[in-house]
Each structure stands twice: as structure tokens, then as C-alpha cells.
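Trainee: Alright, structures below, take your time with them.
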Structure 1
């Protein structure tokens, strides 16, 4: 069961959310608030898995409220203005809903939240997907699809075998490594992590993934050889 609250200065918007939430057995809307101070007190006292949060509110806008009180809680922003979507993703929103909220779009957002919350609570060895933020969206990637990951300054480029373009996300390799299955992925260079299952050959100081050739750094060679079993 996912426990959620909704915060909006418009009572009608809260009624709409309440009716939509009622249709899902796994989603429990425990409280609705038009007063942000009351909502903040509830968040401090009780566990919350998800917040529906209006961006434009008179006392404190939703973005500021979230940064102050709810940064560790997945959030779906609601707004009447699409230009706020980019700002919402800049504070790690799961998704945003444009008012008036359509049922189909609501279901897309809450199902994405459900998967993300499961990912946050799952043991690393049990989880087969990772979530990253790319182009102002939360993207789910199956670890089996990853070929290799390379670093580009403050960003990572995730190469997959899906035929799609590489996924660019703002993160470093060290943090990415903590999300991956360490029995399947290994860092071979200060610039690369590879999926051991995708390696076709190792020749000298180089790893081959199909036509792609990547170097093995000296300081990473011992760990790589201890994990690589051709």
C-alpha cells in the first residue's frame, strides 16, 4: 500500500484527486490539505510514501514547500501551467500533472511513482531496474540492457543494447556503481563501467563489446580480472 497526501489551495482539485485515488486499491490518500502548515506538521509526524503537490499556492509555492519539507519523499506536482514542469523535475519530481487532471495521465504518473517507490525500498540484489533523470524525466532502465556507462564531466552516458540513443544523466560513476548489481557490473577505467554479460572478448588491456573497444585502467585491472569469467 502506498500512503499519500495531497496539498492544493483549491478544494475542487483535492476532490478530483480523492476520487481518482479511490479507484486504486494500492494507493491510499490519507489526508488532503489546503493549508501548507498543517501539511508540514503531518509530514513531520507520520510516514508518507508520496505527495501530490500543487505548485502555485498563496502562502508558499509548491517548489519551495517541497525543498523545505519533503525532499526525501517522492512527489507528483500538479499545476495549471505546463512551464512549471521543468522546474518540477529540477527538484527530483517523479512526474507532473497538468490541470484539469485526466484519468489516463493520472494513472501513468502514479504507476511510475509505484515503480519508483518499489525501487527505492527494494534490496539492491533483488532489483533489476535503475531509475535516472534524463531530459527532465524519470527514466527506468533494465540493468540487463546496459552495455556500458561512460563519464562525461558531471554527466554519465548510459549505452544500452535497445537500439535507442544513449541516456544522459547528471551523476558520477561512483554513485552510479552503488545502484548496480556488483556481481554483474565492474569499473574497468576511471571513465567506464561495463556489464560483464556484454563482454565479447578481452585482448591485452582492452575490453570488446561487439565493435566497441574500451581500455582497462591499470588501477582497475585486478578487480576486473577477479570478476570476469569468460
Structure 2
């Protein structure tokens, strides 16, 4: 994480950082590591965890709030109907796309209210690779999420401190630190397009473990002379 933060100059002294929590292993690892790093970093920053509840039955907001409280963090928790709307008959878009867009919009609004100009998300190395393949297969473009990305003419910056961390290492960290596990109640959690891409890539990785690293390096080693013209 430190390597990614330094490579993309993600955090500066005095930053107020909104951390988007989903309840998954990545975002819980992110908020824990950002907190731990405060004791070692030569700069000071403040962390504000935010949870946008999509509104499904069987949510875990209360348990997540208790976890944050035990660690001395105040969770900004808001229950919405974003997930319900995204899965309704009126929505003709991909439910995951609409839900994510609605939650992201609200995350920006809450971050603005808290005076946070940095928004940290828990996307990891595997997420960046999967996004590359999602965009190739379903959007017809070669692109991915970047570790640091300005929005609204630089008013906010989304940072992804775990961008260089593989999912397996994050999973081991969660086990070693005994972080809580929350069951995602979203009906699309196990049948999304991202899940299909993840399964495809896992089959490739099992055949050759070097493939993951090669794909990741390829995203910063683009030979434009060997791509097609528009």
C-alpha cells in the first residue's frame, strides 16, 4: 500500500479522507491500514469511514458501525434504496452499474459535507485487471481504474491505496487481523459480469501463475504503434 501511495502521491499532510466502506474485505482492510499507518507516517491525516447501505433486507449496518466504534472511528452510515431501484423493473440498465453510480454520487455528497477532498476506495490489483477485461469485453475499450483520479476539475480525488495489492494477500491480512466478515445481501452479488470475468481469469491463473503479473504490467507498457487506428 505504501508503494502505491508514494507512486501516485495519494496522501498529503492535513488531508481529510473519506473511506468508502462496503463491508467487504477490501474496504475493511483499507480503513484498518490507513488507521495503522497514522502511527508511522511522517504526515497527519484524518479518516472518515462512510457506508452507503443499498437497502436490501439482511443488511449489516449495525454490526459495521459497532466494528468501527470499537476501533475509535465514527461511521457515517446512510440507508438508501439504491439497490432496490437498481433491481426494479423500471431500470433497464445493468443493476450493478446503476447501483454503483447512485452510491458513488451520494459518497461524493457526504464527503463534501465532511470537508473531505480525498475519497479512498478499496479496489485492489485484481479489481484493476478485471476492470480492464470488463471494459474490453462489454464496452469495447482498453481502460481500467487508475490508482489516483481527479474528479470535478480537481475538486475531489479518488485514491485507491490497495491498487498494487493482490486479493489473496488482502484475504490473508483479514484472517490474520481477525477482521469481521459480512454477507453481501445483494441478489446480483454472485452472478454479475465482474464475477464472470473473475472466474475466467482465475482459470488462467491456475494454468500459469505469471499471467496475473504480466497483465498488470501490460497496463503501464502500452505500445500504441501496435494498436488499431480509430
Structure 3
């Protein structure tokens, strides 16, 4: 576990990294609400960029085109809602197809570099809770607290299945499990900012935890580090 640079004059950051469907977004948003902090869902930025590419007819393999697009689009967050060029796209970018597209473009180093400062710009007082794949390693390496939040692939697939069904989407549990394992392998193997548990990150396995328990654990770690 890292207490980061607590003496820094910069606003504190809680960086929560982990694989897809681990619950890190839900936990991060609730921790942010409890502390009165800002919240950054970095995955939504890549999903929105992939959606913008689809709208503009930019191929996901066109790295230069993706970078140019990423620098032009307007992104705004209002709680958990995401606005792309002034239009709410929260539901559109939460589909499995959007997730796969985001994972593909996230492997491109030039695009990650183009979006880096955009993510760091969310760091405002009184503090920030951010979740993603490289929050603690690349975006906020001086984070006050770093957490690696995970769960078994089977449990994550069940959670994603329930989430999609509740939203009215069609879903197949076995296909979701395979997709999650493929995405884990792709995220861990990429050259640019691979998914990994850092040596100074606290491990939080939520396989058998409720959301409330996971949130309480992160809050306790943060408050203990600030004492």
C-alpha cells in the first residue's frame, strides 16, 4: 500500500486500478461521494474516444487519426454521466462492443499520450478518486493511495451479465467470461501502460465482498494514511 506524497501541495488522489468488471468504477464513485472528491472514470474516456472514432469514420487501427480526434473532441463528466461534444453518451459507451473497441485503442501509445494530460486535468481540490488500468502507474504515480481492485474472472462475468440484463441488453454468460479473459490478457500484455498490480498498491479482492465492504476498506486505508 502506498501513502504516496501526502506532503505534496497537489490535491490528494486515490488511484484505483484493476481489470474490467471488477467493480472498481462503482467503488471509486462511492468513495468519491463519501469524501466529497471529484471522480474520474478513465475507461469512459477511451470508450468515448472509440465512439467518436466510429462516428467520424476513423478506423481503430489509424493511430494518427485517433490521436487527432482525441485532441479535438470535447469531453465532460457530470457525476457518472459522460458528455461527448455536448451529447450524453453514458449508455452508448457502456456496451460490450464499446468496451472491446476501447480496449483496442487503449493499446496505442500515441493515443494514451494524447489523453494523459486530459486525465490529469481532473485533479482539483478537495481531491480526486480515479479508476482505470494505469492510474497509479502512469497518470498519478504520486497518488496518496493506490489500490489494485480485482475479483475472479467468473465473478466478474456474473456481475457484468447481471448489469447488462438489468439495462435491457442481451448477454451470454460464457461469452462474457471469454471476452473478459481475452481483455485481461490484452491489457496485461500491451506495451503501453500494461495492467499490473504495483508493489506499492494495496490489493483488494472483491470476489466475496459486498460493494459497501469494498468501499469501507478503501476509506479506511485512505484515512489511516492521512492520520
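Trainee: If distance in nm of label points 7 Å out along Cα→Cβ at positions 77 and 109 is calculated from each of 1, 2, 3, which structure is the one that comes out at 1.1?
Mentor: It traces back to 1.
Trainee: Looking just at relative contact order in percent (Cα under 8 Å, 6 or more apart), which of the labels 1, 2, 3 belongs to the structure with the highest value?
Mentor: Going through 1, 2, 3 one by one, relative contact order in percent (Cα under 8 Å, 6 or more apart) peaks for structure 3.
Here, each number is a calculation from the coordinates, and none is a lab measurement. Being a predicted model, the structure only gives us computed values, none of them experimental. Cβ atoms are built from the backbone, for glycine too; each structure is taken alone.
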